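What follows is a group of structures, each given as structure tokens.
Where a number appears in this text, it was derived from the coordinates with a stated rule and is not lab data. Since this is a predicted model, take the numbers as computed values, not measurements. Cβ atoms are built from the backbone, for glycine too; each structure is taken alone.
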Structure 1
Amino acid sequence: MKILGIDPGSGIIGFGLVEKSSKPKMLDAGVIRTTIGDDPASRLVELYESMKELLAEFEPDEAAVEKLFFAQNVTTAMTVSQARGVILLALAEADIPIAEYTPLQIKMAMTGYGRAAKAQIQEMVRVQLNLKKKPSPDDAADALAVALTHIATLRVQ
């Protein structure tokens, strides 16, 4: 089973594809970047088209998306929420089951500690996927953590 993890952002969206097995395996990871300077609507269209291409290429069985928990900057929160909406639309349109996890749930699943630092989560991603170095960029590593959280949740269910 292939799980696509997604870390939504306003300009950079992380993705990570993980094969669920006795030992999870990273199949791919990277980022979608929208064009800085374009108007917000054009960037959302660009994200939507990129998501459709990604889904057609990877054909994931399920997807896991990080929830926006809270934000101090309302403008940033709105922009990320709009991107999340486009991501969820592309997934739903492709008939891919979607799970959503808060940052706290991801930190707990990855480290057992809800206040874990980003570096701790990235190290656990490295260890769980048996990688030589931490995944890069950070957005891709975060997306892999979302996918691994979903795999851990599926095991418990």
Structure 2
Amino acid sequence: MNHSDVSTDAATYRHRQEYGVRYDDLDTYRHVNNKAFLTWIEDARVRYLIDAAGFRHHTSEDEGVMVVHAAIDYRSQVHAFETVTVHTRCARIGGRSITLHHLITASGEDGTARTAATSTTVMAAVDLTANASMAVPDAVVDHIVGWEPTPPERTVGSRGAGS
């Protein structure tokens, strides 16, 4: 599975986060700059981890997650005064990593949504005191599996893989 496998069917995503395009999001070509996409994805990723994964590690000094890979495919321009929705789902849980897929849609005044971009983010679980990767905590895995309507792929080495 790679970033080209990101679903563009909004119905396959349970987690949604909505944003309004701000003037500051625009570049000299009067469309949304790529930095705004990264900011929306970052915010949606953190909210997904809290809402869907029961994640509280953001308040911990001992463990957390770190983005180790991010990819975006831009599909259409986004302009001022449009509404952007970032749809997020967990696509894969590995022994030490979590892969999220993001579908970014945009809609204008008529409310018709179109795909603006798709994105993949891979995060590694990190033991901050040892400055090393660690296994994804069982509680996080359990929350995600319970949250997602379609269970994420489980790679070899992850708890419960193949079952």
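One of 1, 2 was used to compute helix-only ellipticity at 222 nm (-39500 (n - 2.57) for each DSSP H run of 4 or more, over all residues; to 500), and the result was -16500. Which label is that?
Numbers: 1: -16500; 2: -6000.
Value -16500 for helix-only ellipticity at 222 nm (-39500 (n - 2.57) for each DSSP H run of 4 or more, over all residues; to 500) corresponds to 1 out of 1, 2.
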From the coordinates of one of 1, 2, relative contact order in percent (Cα under 8 Å, 6 or more apart) came out at 33; that one is structure 1
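Supply the structure label, taken from 1, 2, corresponding to distance in nm of label points 7 Å out along Cα→Cβ at positions 38 and 54 with the calculated value 1.4.
Details: 1: 1.4; 2: 3.4.
Traced to structure 1.
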Re percent of Cα pairs over 20 Å apart: value 51 computed from one entry in 1, 2; matching entry is structure 2
